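Several structures are given next for inspection.
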Structure P
Amino acid sequence: MYRVWNFVTNYSLLLIAGAIIALIWANIDADGYHHFVEFVIWDHAPVGHLHDGHRTLTLHYLVNDVLMAFFFAIAAKEVWEAVILKNGSLRGKKAATPLFATAGGMLGPIAVYLVIALLLGPEKFTAVANGWAIPTATDIAFSYLVGRLVFGAGHPAVRFLLLLAIADDAAGLVILAIFYPENAVVPAWLLLSLAAAILVFVLFNWLPRYLDRGNQLRPNSTWVRQKLGFLPYAVAGCASWYGFQESGLHPALGLLPIVPTLPHADRAFGIFSEAETHLTDLLNQIEHALKHPVEIILFFFGLVNAGVEFSSIGDATWLVLAGLIIGKPLGIFLFGWIAAKPLGLGIPQGMRLVDLVVIGCVAAIGFTVSLFVASVAFPAGEVQDAAKMGALFSFFAALIAIVAGQMLRVEKQNL
């Protein structure tokens, strides 16, 4: 439990602090808050929002589009290890039912969001329809913490929840890339990202290992590691990020092509494992180096995104909440049941099917990624603020999960 709490305090409490400050500030001095968020750092900059034919770097762009790339890179690192490593958590039959449940945990919220939006009438549907992906997110840190509180540290449902959350992160990254481009997409610029990834992998990962084949001392790989370290990957990351910006895809995803190119260990212990801190491969070293910067980035993310006035509560607020609190549990239970029973894939020993409902309630905590998607799904204004409020209110899913666990007689299993 210490490792999980340590992760939450490191990565999430500063985020919450930033969000609380933003909420108070926006409700006391809305104009002052918005002037702060849109503060122009550099006009006619090489990066930033397109404005009158040139780019303007604002504080909001710096945080959401530049710095949040490091947060998504860490998320991508966990997904990549879960998929590529021999003992990866998203490989093999053990991941089949969680992957089905993940699909339900995304389709359920989308269906609930869009159906209720349709019932509001065509005019309101048009205004809020683009926010369909907001309730698909699961905040991995908070959901994992609440899951352990509800089920106990040793319950198989906690492992199931973590697999689901990692898969949800992967699907969320794909949704952001495909459905929420920042500008008109210019695919040719993605060739820059692809070229950067291929070159850095071949020259600084594959080639040294190829030259060292049969030599246990590995002189070339050692020289590259000791003399160059992460520098080639930093340069490639900058090129890839710029390619994403110019392509029209959201730049916060710009580091994703570089993550798979980094040398990595042949095993991973998982994001909440204490043993993970002792891995010394370059991929994990970079993650460890980013730990404290990402803590600060998340504080500023909360600060520049969560400042919404309580008067902004509207249709989008309730749509996001309904998608999370109703759609998540229903989708996860239904698809989990289909995988476990009709398809015969089963569920982990010690879990009941009804536990899927509780897992769905826990997974309804959207917060971080929901806030991010809300900021790109709608232009700044009333609807975006209302959607953000729904993402913030998703914290109440923790209370619902605790009550659901008691009502459905979840038996806690500690180590």
Structure Q
Amino acid sequence: MPHAREVAVTGIGMITPGGPTAEETWRAVCEGRSLARTDPELAGLPVDISCRIDGFDATASFGRPLARRLDRFTHLSLDAARQAVTDAKLDPAHWPRERVGVVLGVGSNSLETYVREFTLLGEGRPRAVSPMALPRSVPSMVPAEVALDLQVHGPSFSVASACASGATAIGVARDLLLAGTCDIVLAGGADSGRARMTATCFAQMTALSRRTDDPSAACRPFDVDRDGLVLSEGAAVLVLERPDDARARGAHIRALLRGYGSSSDAHHPVAPHPDGAGAERALRAALADAGCVPGDVDHVNAHGTSTPAGDTAEALALLRTFDGTPPPVTSTKSVLGHALGASAAVEAALTVLTLQQQHIPPTANLHRQHPAQELDIVTAHPRPTPIDLAATSSFGFGGQNTVLILAKP
């Protein structure tokens, strides 16, 4: 039955360590093998592993001047946005530019650029600092560059809710459509966590897995032997429209975004509330927004970072919300790693594909759960499952929690 607050997903663009498209990323997560490996760019650091994108040539995609002007996280967002628009069968040369918006989440900006430019400044060489250092690294430039590339004249802005940023952007985009501000919104997230400073900071916080001798076994969400996350990079963009508008132009509706919920832990700068109270509030808010109850949900794409505290809090929140029996769960970070501000958008896109394919991709490296936190986690192989409604959860530093509810059209 149609829901008054739902919007349609009519296009997906994605570039991740799993592949340069949504289809290749989907195949990678369904194989259920971690893509983590030693990263030459992190050589000499306490943790030198990551999940990285290979073979992406920004110069070939955008031309040398634009490629040089932009940082990697913006390169990735442009690529995903172009893919999404093509997938939605939209033509930027003919769409209503003033009625199109861009909302993208960014968890961090370009620490790689800042390190290089601050080094020049520290060496007493201010005239060598690039005049583009600031505009190329400001988070708001990600949606601005997408708007410039695709000639979007409607609202264009970024949102930052740490590792929930991509999902928050999708929720805000939904509200722009429901308010009548836009007719089409490109929404998602982009980030690259492979800068040496980023990796160093996460290592100093003891947030990273130290299994550097066996990278493919490092990320193990919900496993009792987990010891931290694996950094990654990527981008995902969804095209959102009101369902009636999408049908009127003959668009293929991939899924319906039916609910959006958000909350704050107000507990600690980086640690989640130990019993997952904020995560539970966001999940219940999303369910209420979607007009459904926990029993209606057939699948959860979990945040599942592989950190001891984070996975425990999430498991407890799921067990309480679903009265001890949550639906089948997966964590695609086990394969793709944690792409920070992009991760929630990537997982939203993968949840759309799960609804379309009607099977759940497996979680890699799960061998044994804590008996008091045991979930029905899909492992080893994709699980065919009738799925009408799915939730995807995303949480971040500062106690930021966002949950999206997606439905089969």
Item to complete: Assuming -19000 is helix-only ellipticity at 222 nm (-39500 (n - 2.57) for each DSSP H run of 4 or more, over all residues; to 500) as calculated from a single structure, say which of P, Q it is.
Response: P
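Given a value of 30, 59, 10, 0 for P(r) over Cα pairs in 20 Å bins from 0, in percent, calculated from one of P, Q, which structure does it belong to?
Values: P: 26, 57, 17, 0; Q: 30, 59, 10, 0.
Computing P(r) over Cα pairs in 20 Å bins from 0, in percent on every structure in P, Q gives 30, 59, 10, 0 only for Q.
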Discussion item. Given 14.2 as the derived value for mean count of other Cβ atoms within 10 Å over residues 129-136, which of the supplied structures P, Q does it correspond to?
Written reply: Q
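Say we calculate relative contact order in percent (Cα under 8 Å, 6 or more apart) for every structure; which of P, Q gives the highest result? If you can, show how the numbers build up before the last one.
Numbers: P: 30; Q: 24.
Once relative contact order in percent (Cα under 8 Å, 6 or more apart) is worked out for each structure, P has the highest.
Which of the displayed structures (P, Q) returns the greatest value of FRET efficiency 1/(1 + (r/R0)^6) of positions 41 and 137 (r between Cβ atoms, R0 = 25 Å, to 0.05) on calculation?
Numbers: P: 0.30; Q: 0.90.
By FRET efficiency 1/(1 + (r/R0)^6) of positions 41 and 137 (r between Cβ atoms, R0 = 25 Å, to 0.05), the leading structure of P, Q is Q.
Bear in mind these aren't lab numbers, they're just calculated from the coordinates by the rules spelled out. In this text, all values refer to a predicted model and were calculated from it rather than measured experimentally. Cβ atoms are built from the backbone, for glycine too; each structure is taken alone.
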